[in-house]
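Read-outs: derived from the displayed coordinates by stated rules, not from any lab. Here the structure is a predicted model, which means the values were calculated and not measured. Cβ atoms are built from the backbone, for glycine too; each structure is taken alone.
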Structure P
Amino acid sequence: MEDRIKTVMSAVLDVSMDQINNNTSPENVEVWDSLRHMNLIVALEEEFELEFNDDDIVEMLNYGLIKNIIDQRLATLSH
């Protein structure tokens, strides 16, 4: 799953996968603006067949948080 997230982030944010870690965020990725953030959310929703709510979208501000939220959503679906 982590590689899938990194692949999507790499494609949307135009950074290499090995540059993505728990601290990868808008503060250290120059192109990560509000438009790219929404592109990232849509791409992650498509990749994982999920739908994020507004709170999720606002919280998804670094790789670690994105991973946690996707984990939570997938765990909810499997129950």
Structure Q
Amino acid sequence: MGSKVKLRRIGNSVGITLPKEELARLQVREGDELYVTTDSQGLHLQPHDPLFEKKMALFERTNRRFRNALKELAK
């Protein structure tokens, strides 16, 4: 279940204020960055970059494949 938030003018932009319960659930605090993604269900806020996991999986696959070459390059 979600929370109701209010849009507020911040300079020339518009921002939202998140309730402290939602901040605790996301494990974020003032100054942290949230990543916004959209899909057919709507807008999603996440405390981590969803593309980072995909990039790390690709790196791990490449790292395993070229392990020996990477070791030689690291010398």
Out of P, Q, choose the structure whose coordinates give P(r) over Cα pairs in 5 Å bins from 0, in percent equal to 3, 11, 15, 18, 14, 9, 7, 8, 6, 6, 3, 0 when calculated. Q
If you work out distance in nm of label points 7 Å out along Cα→Cβ at positions 20 and 52 for P, Q, which one comes out largest? Q
Assuming -19000 is helix-only ellipticity at 222 nm (-39500 (n - 2.57) for each DSSP H run of 4 or more, over all residues; to 500) as calculated from a single structure, say which of P, Q it is. P
Upon calculation of relative contact order in percent (Cα under 8 Å, 6 or more apart) from the atomic coordinates, which of the structures P, Q produces 15? Q
